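The data blocks that follow each hold one structure.
All of the numbers you see were taken from the coordinates with simple rules; none came from a lab. On a predicted model such as this, the values are computed, not experimentally measured, just so you know. Cβ atoms are built from the backbone, for glycine too; each structure is taken alone.
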Structure P
Amino acid sequence: MSLIPISRALISVYSKDGLEPLAKLLHHYGVEIYSTGGTQAYLESLGIRVITVESLTGYPSILDGRVKTLHPKVFGGILARREVGHLAELNEMDIPPFDLVVVDLYPFEETVASGAGEAEIIEKIDIGGISLIRAAAKNFNDVVVIPSKLSYKPLVEALEKNAGSTTLSDRLAFAKAAFAVTSHYDSAIYAYFQGDETFSESLRLTENNKVNLRYGENPHQKAVFYGDFDDMFEKLAGKELSFNNLTDIDAAVGLISEFEKDGPTMVILKHTNPCGVATRSTIKEAWLAALAADPISAFGGIFISNVPIDLATAAEIDLLFYEVLIAPDFAEDALNFLSKKKNRILLKLKKLNIQNISVKSLLNGVIVQEKDVLTEGKEICKVATLIEPTENQWKDLMFAAKCCKHLKSNVIVLAKDNQLLGMGCGQTSRIDAMEQAVDKAKKYGFDLQGAVMASDAFFPFPDCVEVAERAGIKAVIQPGGSVKDQESIDFCDANNMAMVITGIRHFRH
C-alpha cells in the first residue's frame, strides 16, 4: 500500500470552511504545521501551534502579500524525492521535507462573477498557491496535495482510516484532483482575458458538480457528467438518466429553444436528430403531426414540448414507448397518468440555459467553438429568383430552416404548414440527403405539392432542386456560396420555384 505517515504539513488556504476538522486531526497526530498570514492566525485561534513560513525562508511576506511561499526552502521541501541524494541536499541546506500541502486558491471566478473591477480581479490570480499545488502533485509518490476545500473531508477520511498515513492510491487520487483544479483555474483566467467567461463555465470540472453515470455511449465505456442538471430541470419521474439520455436532452433543448416564442410545438428526436417537428394550435395536435412524420423512428425517442402537457396529450403520448418526455410543466392529472410507467423519464424544463460555447475532446487536446446560435430571419434573406415566396411559404421556410440547423450534415428538410414532412441527414452527398428526404415523406403518405425545402449548405449542382421540383417543392431556402449557385437559381426560374439565400451555413458534424 506504500503507507507514508504525515509528519510535516504546509497549510495556506483562502477558504477556512471545513478546515477545522482536518487541522485538529493533524494536530492530534502530532504533525508539524507551517503556515502564512490569515491561515496561521486561524489555526492559532484553534489552539494549534504553527511555525511561520517566514521563519523558514528568512523573508517576510512582501509586495502586499504577492510573494509569501515562493522560495527554495519551501519548494525544495515539497519537490524533494525521498531518496538519498535529495535528502542529503535538504539536510545540507537545512530544508525540512513536507509530507502534506493544503491549498485553497484565491476565488478568481467568483470575483469575476461579482462584477469587480479589473484591479481586484487581477489580484485574485493566485500565483503561490497554484505553484504549491503543482509542485506537490508532481511529487505525489511522497507528498499529499489538497488542492481545494472540496478535498479537506476526503483527506480526513483517508487519515482516519490509516492512522495518520496515506496510501499511494490516495496520493495519486489527490494529485489527479489537483491537476483538474489547476487546469480549470488557468482556463478561467484565459477566458477572462479573452473576454468570455462562458468558456470557463463549460469547463467546470469540479467534484461538487460531478455525477457518475451508469456507463457511456455503450456499456463498456465509463462516463461522468459535470454540471448542475437540477438548475435546468426538475426530474418528476422515471429511471436514472444515462449518457445517451443527456446527449439527446441537450439536442432537444437546443431545438425547442428555436420555438420558444412560437405556438404549441412538439419535437421528437432520435440519436440527437429531430425526426418529427410540428407547430399547431394545441399541443395534442402538434404531437400527432410531429409523430406522423416518422412514427417508426419515434419509438424509444426523446420528446420535448414548448408548452405544458395536458391529460389529452399525455394519453396520446403514452401509447408509444419513449425514453424521456420534457415540457415546461405538466397538468396534475397528466403527471399522475404518465407517472404510472416507472421507467419513463419525465422532466420539467425550468429554464432554457443554452451555453454559448461548445467543447469537445479531439486528438490530444480539446476543440472549442462558439455554438451555432444564429437563426435566420426573413430580414436577412435574399430572394434570388424572379418570383418571391408567398406569405405561407415564408413561414414554412423559416420553420424548415430551424429544423435543418439541428440535423447532422449533409441535411435536407422538407416541410409544409409548420410540419416536418421528411428529412435526409448524415449523408455523404447532398443528393443522397435530398432523395432520402423525399423517400421518407412519401413513405409516410405526405403530398409534397407546395412544400418547401431547406438545405444546411449550398447546392454544388442543380440536381437537388431538380429532384425537388419533380416532387412538387415550390420554394427553397439555402445558404448559397457555390460557384454554381446560378445554375440552381436558373432552374428554379425556369420552373416557377422561389429560392431564398441566407448567406449562413449550418454544418453540424
Structure Q
Amino acid sequence: MTRPLFLLSFLFFFCCRNKQDQSLPYQHLQYCRVEETNDSVYCGSLTVWENRTTKVGRKINLNVTVIPALQKDSAGAAIFYLEGGPGVAASKNASFFADKEIPYRKYHDIVLIDIRGTGKSNPLNCNSLQYSAGLQEQFDEMYPVQAVKECYDSLSKIADLTQYTTSIIAEDMDEVRKWLGYKKIHLFGLSYGTKLAQEYMRRFPDAVESVVLFSPVIMNSKMPLPFARFAQNALDSLFADCVKDSVCNYSFPNLSYEFNFLKEKGRRVPFEVDHIMSDGTTKKITISWDAFQTKIRTLLYLPFTQRTVPYIIHETYNGNWKPFIGLYKEKESFSDFIAEGLYLCITCSEDIPFIKDEEITPATANTFMNTYRVDQQKGACSLWSKGTIPTDYLEPVNSTIPVLILSGTLDPVTPTIWAKEIASKLANSKLVIIPAMAHAFDGLSNESCFDDIVLAFIANPSDSLGNTDCVYQMKPPSFKVK
C-alpha cells in the first residue's frame, strides 16, 4: 500500500508536555549504529509468544530501535512510528529519525518496532514472490499460484500464519511500551500504520497521548476492492491537471486517447517489445496490460512520480518503451521492501473474506485496473491460512483521544473520503487536507509545512492547530515532458 516516510530535515521546534522519567527505556537496550548516520541509537529485542492467547509453542523476537530525544530535560512522551504496507519494517526509517537535524527527536524519543513478520522480527519474506531472476520475471502476474503455494509452505515451517494480524500486533506494541517503561505515547501511523494506530487506541486508550494518522485507512477497508476506483480517480485528476498545464497539454494533447488506446490494445494481446539492454544486446520482453497498469498505479503514489506518468504513457504509445522498462532492474533482484507473507496474513484475514462477489464488478467497472488486483489477492488468499479478528475489529473507532488526520487530494489508495469518514467518528480530531499530496508528499515544495503541522499538534494535542494555509504552498513539481 505505501513507501517509507520521508520528511524534511529542518523546521521550527516545539517544546512538549507530559514529561516522563526517561531513564527507564534504555535499561533493556544496547548502543547500536544505523546506516547513513554516525549517531548512536539504542537497539534490543523483546521475546513474545507467537500465540498470545495460548502462550504455548513458539516465541519470536521483536526488533526494537529507540532513537533518544536530543533534549532530555524537556522531553515529552515518546513517538511510536508505525509503518505501512502492511509488511514494511519500521527500522528502515532509523537513519532518517536518527539524523540530529530531524525535528521529531528533539523533544521525543522515537520508537521503531519491526512488527511481527517484518524486518528482524521473524520476517515473513517470500523468495518465490519477492525474487526475480531477471527483467522478464518482473512483468509476471502478482500472485502466481505455484509461487504462493511455495511461499506458504516455506513460511509455515517458521510461523503459525494465523497469528499475524493487526490486533495481535497491537498487543505486541503494548508489551513493548511496558517493557520500555513508557506510561503514555504518541502514535504516528502512515497508511496501514494508521489502521494499527486505530486498533491500538481502541484496545489501549489509557496509554495514548495523541495520534497522527497520515494517509489513513478505514477499519473496514476491504483492500484491495476500492483500489481500482481510487486509482482511476487519481489518474483522471492527473490528466485534468495536465490539460490545465500549458506545457503538459502542449506536449501531450491526446493523453487520454493514448492511454485508452494502450489499454484496449494491451487487453487484447500482450505487448511484445525488443528492448536494448545496458550491455547493448537486444532482449524480447513480453508485457501484459496488467503489468503495465500495475506500475502506472504505483507511480501515482507520490507527487514526483505522478508527474512522470503522462510522459511515460506518451512515449509508450509512440513505441518507445525505454522510459517504462527503465523503471525496472535488468538483473536478478530481491525486493525486501514489503514482506509479502505478512501482507497476505493480514489482508487474507482482515479484508478479502469480507469482499462479496457481487461487489466486485460495480466497484471496478470502467477503471484501468478492472478486477485484476482483486482477482489476484482472492486467488492468493484461497491458498492461505486465515487468522481470527475481534468481533468489533471492522467497526469504526470512537474515541476522545486527540487525533490529527492528514490526507492528500490526489491519493490513489487512501483518499480524503476515508479521512473524512474516520474524522467523523473521532470527537477530538483535526483534519488537514493537502491539495497537491498523493499517498505521501515526496516531491512537493514547502514540505516543512507538513512537519510544522504535525509537531505543533504533538506539542499541544488539545489546542487549536492555528493557521494551516501553508498546505496551499505545497506545490507539485513540473510535469516531465522530455
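Things worth noting here:
- Origin of the derived value 0.10 (FRET efficiency 1/(1 + (r/R0)^6) of positions 81 and 121 (r between Cβ atoms, R0 = 25 Å, to 0.05); candidates P, Q): P
- Structure (P, Q) behind the derived value 2.0 of distance in nm of label points 7 Å out along Cα→Cβ at positions 113 and 225: P
- Distance in nm of label points 7 Å out along Cα→Cβ at positions 57 and 425 from the coordinates reads 5.7; which among P, Q: P
- Computed 4, 19, 30, 27, 15, 4, 0 for P(r) over Cα pairs in 10 Å bins from 0, in percent - originating structure among P, Q: Q
- Winner on distance in nm of label points 7 Å out along Cα→Cβ at positions 49 and 297 once structures P, Q are ranked, highest first: P
- Highest-scoring label, criterion being relative contact order in percent (Cα under 8 Å, 6 or more apart), among P, Q: Q
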